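Derivation of every value follows stated rules applied to the coordinates shown; laboratory data play no part. All values derive from a computational prediction rather than experimental measurement. Cβ atoms are built from the backbone, for glycine too; each structure is taken alone.
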Structure P
């Protein structure tokens, strides 16, 4: 095997490990809640803490690689991820689990940008589409297989083995990285790290997510509003400072380009919202309807198949129809799939549930693949690395905010109905109404992406392509 294939294999394995860890945990939430006596808000932080760790470390990835070398940082990241996985499995309390998940994120957050950078540098542009297809396949397999596998593990063993499962995969990636990766050549110039910007951004993200969580917790709503406001002030200060600096940690000026900005917002409002709906659906199906974890996890299989179909359709039609119709169709289908969840009243409605997940998968796949295809059309080559960092930060924040906002909504509605927990067996009927209301409001949020689509100049986008004859057919 030549060197570039070895690097690609290590990157894809690290990418697979990171995605499995992100998607496998939701199916174990009901069991974790019972085992560690955790509230819905705390369960939401199991995912949020991991994505928070990812988000914090991604902006510093380029500097770390330049200062210490890509191989050193990649190996250190895998070691951090591996030990944090063991710590999460051994966690005695929900607070300890959340802390270990954040450490996992700090390790896993560097695997994708570093691996992607090392791999793409070795492949010429003409060969990158084939590489992207393999990456896309891995990106679909992990979300499809991990919940189903996680459900089997939870039913057969324990939720703790969800985290132990990471250990052999991370250990294999670590061994291959140590044996195969070559050290970086010494660099004459290492860029200065924007420490103030890094700290300000981390504080802003932490306060915003903490405020959202507290806002939906009974008794903490007023304090949560204050923390949320403080987070908004910090975020405003960070953005203002970044726009004034010549070499900021993140070049936020790139988001002023309309196509990149709209694509980022679409990712926040469609795949991001689905992450929150997926969490609520697992709590509803297992906690209220009594579905087994393995059956609930298997519902991601039709989602993945439909997503693959949507991605293939986007690849074939994007140059002919442009982003606007694909975005509109995707947002409408996402809303339709969420509305289909309102008909779910029993655990045996598997055909209907599979259909709902397939519709959501097709709609979300259309939006996410179209957003990825649109985001960098007008970005200069010299700014692609910075634009990629901004894009990945936005993607992680979308997952964070989707989970946090829908957790807030669920907690608020439960409190309004006088319910402390959604899985109280004496109040299943009322709990079902609360979950259905959450699904309906999530579907209604798809109106916002539709409004964004109206601002896209589809003809101008089509004019950017090199083969105008294709658009005349």
Structure Q
């Protein structure tokens, strides 16, 4: 891990030396035998392989539905996923990993498992896959009819990747940027890119052995008013970093903003530009699919209102032809949902998705216009990242965060500049109020300012930080744009 960071495939000898250390981190790592894990993965039927199901959905123009779900005890995890599959109608299944595992604190996980066994209820906020090891993971993944993905939020996920793939999971989420900057306070970006180069090289090794594992960078980032150009740029960078290590199946994601035109446009631009950049760097054999995340911000406490938010996200996913949608629950405002609430969110989503299956908004003029703007913004950012790295995306990414060329709003990481401030325009689309050091062209900067001035004029106030504050909590109060109270009252 002390080698200089570059966007190049990790040499086999260096990878194997690092792998020896990684597998020593916890006793379950010592049980992993790569060839045995390859053989196990090859024995998984095609209908339970994540990438196969995504490819079929993409071809047929269908949007698949996937919940989030993870509990401490493996028997309960099996029961929970079987319920979501059978009662909720989930097409794809998750296993969400607990917070101690995300921080590599496996001793505390062990305590959590014991407490869960003693109390009969989950004392962890997810599934402790590393502590259980590959054999128990296989008990979970083999008990279901649908493919299962690991979802987590781990800056250093090297051991988790080893155990998850050996454990029969056929899709794996995360990336060195998206699972660091929004999740971690102190991890340096060069370190986490290296950690994730390891994870992606491992996936590349499986690919070379005939086993395709789907990889999904985490699209929504902090999930709070993220301008599409920022999340799309990060997704493209993480796709390129993964492809360099031999990953062949990538699902790029995006978190709902709430303005339908901008959401569809962002998904259109994301799919288009990810393929363009992969082609530019010679990765024409990488399969690209998309995931749309329903609203990641604050939710109304009232269940009926929460269903309204869920349904709006479902509509945006369907109309943008996302390959899959990550589903929220009507208990979102309260924390971990019951399995029944989780299934209700799935059924509501499935209803809307099915109704809108034959409709597609990607080529209407307003969407194309907004998509062109997002593409131009992404090009500005990517051009600067490439320039800073002298053609090396990994080096350019580190320099990009150091200089604020890459800057994720509301992220806790101290290596993130935190100077970019987004706010909604008068139509509810996300624009940038404070640019920080984003390398957008002057005409794009002027466009953002103009759109915010339009809103300010309508609301009879100045463009200011108060708009940002109002927008952050608007949806849980029943609105999209955080208008001054008097404006709300006019329209109620």
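Observations, loosely collected:
- Winner on distance in nm of label points 7 Å out along Cα→Cβ at positions 63 and 287 once structures P, Q are ranked, highest first: P
- With percent of Cα pairs over 24 Å apart, for residues 79-310 alone derived as 63, matching label from P, Q: P
- For -25000 (helix-only ellipticity at 222 nm (-39500 (n - 2.57) for each DSSP H run of 4 or more, over all residues; to 500), calculated) the corresponding structure among P, Q: P
- Mean count of other Cβ atoms within 10 Å over residues 407-414 derived as 22.8 - corresponding label from P, Q: P
- Label whose coordinates, when mean count of other Cβ atoms within 10 Å over residues 159-166 is calculated, return 21.0 (choices P, Q): P
- Parent structure of the calculated result 21, given that relative contact order in percent (Cα under 8 Å, 6 or more apart) is the read-out and P, Q the choices: P
- Origin of the derived value 2.0 (distance in nm of label points 7 Å out along Cα→Cβ at positions 55 and 87; candidates P, Q): P
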